[in-house]
Structure P
Amino acid sequence: MLSRRQFVQSLLAFALLPKQLLQAKGFLSPNAFKVPPLELGSRSGKNVYFDLNIQSGKSAILPNRLTPTLGINQSFLGVTLRANKGDRVHIKVKNNYQKTSTLHWHGAKLPAKADGGPHQPIKPNSTWLSEFDIIQPAATLWYHSHQMHETGLQVYHGLAGMFIVDDDESKRLDLPSDYGVDDFPVIIQDKDFNQDGSFKYISDFREKLMGKKGETILVNGVINPVLKATKSLIRLRLLNGSNARTYHLNFDDGRMFNIIASDGGLLEKPEMVHSIKLAPAERAEILVDVSDGKMPILRHKMHMKKSANRMSGMMMMQQAQGKKLEFDIFQIDASGVSGPSKKIPKNLVKHDNPSAQLISNKRIFKLQMQMGPQLAFGAVMGSKDLLKINGNTMDINRIDEVVKAGSVELWEIENTSMMEHPFHIHNVQFKIVSRRGKIKGHELGFKDVVLVRPHETVQVLIEFPKFSDSKTPYMYHCHILEHEDRGMMGQFVVV
């Protein structure tokens with residue numbers, strides 16, 4: 001007789017097998033990989049001007065149905081912004097959507113008034129101007145709605161896009177950088193759909209408390225896309241744009257690849273790996289050698305040994321509810337590649353790390369998630385009071401921390417719950433200096449999000465930029481968007 005675990009695993013294997021066979025035999029008509037339009041703005045010297053429109057539309061995501069969506073300069077998702085270190089960007093955002101929204105420049109170091117958080121709302125038919133100097137090195141940043149209490153809904157429906165920063169040092173490395181040719185944005189999201197083709201967002205209390213996870217994967221807004229590679233070495237700018245799902249990404253043929261960048265830019269040297277874990281809002285750039293001409297599938301799949309040993313209570317609950325735990329993300333068709341692979345540099349950039357000797361303050365942040373009877377009886381209870389940082393739920397009129405401009409601080413993030421939380425800090429790029437286990441892969445680089453595992457404490461070292469504004473705060477919060485919307489967020493000012 002099969003044990004319960006063997007039975008569940010056999011069901012998972014059976015559910016996954018037909019899809020893989022159908023793809024191999026070509027029964028599922030593949031969709032073309034979509035590259036978001038590139039927006040370089042209009043340039044006058046070092047000044048770059050972007051005009052963005054938050055808008056609603058309808059998108060052909062499913063066969064024979066149109067899905068109501070939100071987008072920036074298009075019907076679904078945003079165009080890719082690209083500028084250089086040293087530029088001064090002027091971003092005019094017009095809100096043509098029927099609800100108040102914002103656009104937050106995630107990962108950017110910038111003045112608080114330009115941040116695009118909940119303190120910079122854009123009412124319907126109104127315009128907001130964000131202006132700031134790009135003072136950080138080349139990196140894959142992104143932008144998304146940060147509207148108070150509605151971030152999850154608005155991002156889920158499409159208010160998110162990529163923001164690429166270049167600099168001279170990265171250009172000298174001769175990495176793949178021809179946008180849409182050998183350098184590709186990969187925005188990964190998971191969705192659920194209603195029968196009429198519309199997005200199915202929050203349907204019960206558990207999704208409010210645990211975060212929204214969908215059963216259909218989209219890449220740049222497309223289901224099951226196939227990327228037809230023409231170059232033998234390609235650069236994938238991976239962005240976990242999902243509301244709550246953490247991805248364990250690897251290729252179905254087990255091929256190795258090089259991680260070259262994290263949230264805040266290039267690593268000091270490439271890291272050769274066979275898998276990478278990305279929590280919501282994390283980014284990583286990888287180089288994939290496809291000179292063998294094969295057709296590898298990037299997938300979300302945990303190794304069974306790891307999943308058996310480290311499976312959290314949340315994952316076990318999903319498994320018991322019949323939720324999918326493995327997905328194909330997209331396929332690369334390398335049958336048409338030409339020329340030898342570019343040589344990958346052994347060294348990339350030298351990091352200017354904050355000095356631990358200059359630490360002027362240590363702060364402790366406890367991520368708290370009240371569980372128990374509330375989960376079972378959630379239909380008659382709210383969820384805002386269940387999600388806290390240091391005993392407090394978010395209050396837009398309360399300043400939680402005051403930081404000195406230019407200072408170096410150690411922030412200790414303690415997760416007291418049984419669920420992973422990706423912790424994001426606005427306006428900074430930090431270094432992870434202590435966590436359970438080895439710091440490796442993309443976590444060796446500069447970060448603005450760190451995944452804090454259940455009952456884990458993580459320490460990050462931060463050098464704050466010299467922007468100061470005693471009245472306008474930045475945010476720190478869990479980047480499971482339903483957690484952010486329901487109280488797991490705080491505010492700090494820099495003076």
Structure Q
Amino acid sequence: MFIVPLSHEDLRGRRWPWITIAIIVLNVLVFAATYWSMDDQADQRALTQVKILILAANHRDVQLPPVAQKLVESARRSTPEAYAKLSARDRRLLREDPAWDVRMREFEPEQATEEMSRLVTEWNALQEKSVLAQYGFIPAQKKPITYVTSLFLHGGWLHIIFNMWFLWLAGSVLEDAWGRIIYPIFYFLAGAVATQTHAAMYPDSMVPLIGASGAVTGLMGAFLVRYFKTKIDFVFIWILAFTPRFTRFKAPAYLMLPLWLASEFLAAWMTGGPGGVANWAHIGGFVLGVAVALGMKFSGLEHKVDQSIEAEVSWQADPRVVKAGELVEKNQLDAAMAELRQAIMEKPDLLEAHTMLEQLYWRTQNFEAHRATLADLCHLASKAKDMDAAWEHYGAFVNAGGEKIPAGDWVQLCRWLETKENFAGAAAEYEKFALAYPGDKLAVYSLVAAARLHLKRLNNKSEAARLYRLASASPLPHLDWDDAIKRGLAESTS
């Protein structure tokens with residue numbers, strides 16, 4: 001069983017996250033170019049490495065060249081129990097080459113030395129053409145370039161898919177908050193610190209470290225500080241009777257991310273060596289992300305960057321909106337509104353123009369136009385899936401005396417209220433919609449939905465029965481709903 005994040009409520013920004021997109025694209029391209037060759041090379045290298053270790057374990061006096069010495073010492077320190085079993089006499093260890101296994105046991109000292117020399121030569125040749133050896137990070141053989149190149153190599157489809165998805169969720173919003181200069185610097189710094197943390201814990205390891213997860217966990221640590229209360233949408237996946245089950249839930253970042261970090265500490269402690277998952281690299285990247293985000297926040301640098309981005313975004317605003325703003329400063333409100341209306345005619349979804357126009361209608365006491373613009377703002381927010389903003393605009397619309405917004409936007413708000421578990425509000429809005437649009441094809445659906453909420457969620461059977469009766473009496477065709485209405489009436493009147 002495992003938990004996967006799907007989205008979060010701050011997954012939107014002021015600009016396209018081009019840096020994040022570029023990093024993801026580069027990772028995918030590198031994966032496509034290296035994965036299959038890397039897989040084949042890894043099998044060849046693994047076979048040669050195992051032969052070196054078996055030979056050294058079974059012929060204790062064999063002369064070990066420096067490369068073989070490093071491999072043996074790494075195996076002894078990281079997996080001492082497994083290395084000790086390599087000298088077992090009562091079973092064959094190398095299924096890939098059993099004939100070699102048999103011959104090796106009969107070697108004389110000179111033959112063992114010659115075979116070790118041959119294997120080391122073979123190992124060096126494989127290393128020279130191996131993508132993993134040249135561009136993965138090997139703690140016992142550090143190369144500065146691999147602090148960067150290892151971040152773009154991945155060992156499998158799930159490895160890259162999960163890394164890139166987490167990168168998108170955390171990176172896109174951090175790029176929007178920190179800008180296109182600080183953000184990529186931080187990304188590669190987090191990757192380097194994560195890599196060095198792994199090396200500090202396993203300095204003699206000969207196992208290549210690859211993947212963007214160290215840099216991505218740095219983004220997760222920064223996300224925890226920057227978006228502390230943000231609710232994240234998760235899916236919990238488990239298997240029951242050989243059938244996958246899925247449960248969705250929401251939880252704040254301040255709860256889930258520390259729990260994830262604790263699980264990494266636990267996994268690192270239980271593993272005790274450089275296993276398949278680089279837990280210490282994850283921990284190192286996450287801690288750096290928290291530290292950098294706190295530094296950005298309390299130094300005031302984050303605020304300065306945010307102001308700079310806002311200025312740039314504002315500078316890129318539609319020329320008519322800019323001109324309207326200048327006219328407002330001169331108190332030429334009618335001319336400003338004319339500019340904004342013209343801008344909306346040219347670009348109907350221009351949010352800035354609608355927002356400024358709504359404010360100007362209020363200032364000039366044109367309440368009818370003010371309500372209409374609030375309805376437009378609610379529609380634009382719904383279209384952009386920003387339902388919090390849509391609900392806010394709808395509330396202002398109702399407070400200004402508005403009675404009904406377009407049917408599609410209204411039903412979408414009702415459904416959103418259900419997902420937020422505001423069942424009383426959802427039931428009330430469903431009923432208001434049905435009464436405001438009695439001839440709409442969704443009117444019966446809305447009455448049934450309101451009745452269902454009263455019955456199942458609010459434990460109000462009398463209200464449920466009343467609404468089911470209204471739905472049953474609707475002159476609109478509702479054969480599809482007849483069964484649901486009859487069952488609801490029977491349950492609410494029992």
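Computing distance in nm of label points 7 Å out along Cα→Cβ at positions 34 and 354 across structures P, Q gives 3.9 for structure P.
From P, Q, which structure was semi-axes √(5λ) of the Cα gyration tensor in Å = 31, 28, 24 calculated on?
Label of the source structure: P.
Taking distance in nm of label points 7 Å out along Cα→Cβ at positions 290 and 346 as the criterion, the highest value among P, Q goes to Q.
Quick check on the output: 0.65 is FRET efficiency 1/(1 + (r/R0)^6) of positions 130 and 394 (r between Cβ atoms, R0 = 25 Å, to 0.05), derived from one of P, Q. Which one produced it? Computing FRET efficiency 1/(1 + (r/R0)^6) of positions 130 and 394 (r between Cβ atoms, R0 = 25 Å, to 0.05) on every structure in P, Q gives 0.65 only for P. Computing helix-only ellipticity at 222 nm (-39500 (n - 2.57) for each DSSP H run of 4 or more, over all residues; to 500) across structures P, Q gives -3500 for structure P. Taking 3.2 as the value of distance in nm of label points 7 Å out along Cα→Cβ at positions 82 and 466 derived from one of the structures shown (P, Q), identify that structure. For distance in nm of label points 7 Å out along Cα→Cβ at positions 82 and 466, the value 3.2 is produced by structure P.
Coordinate-derived values only; no laboratory data. The shown structure was predicted, so the numbers you read here are calculated from the model rather than taken from an experiment. Cβ atoms are built from the backbone, for glycine too; each structure is taken alone.
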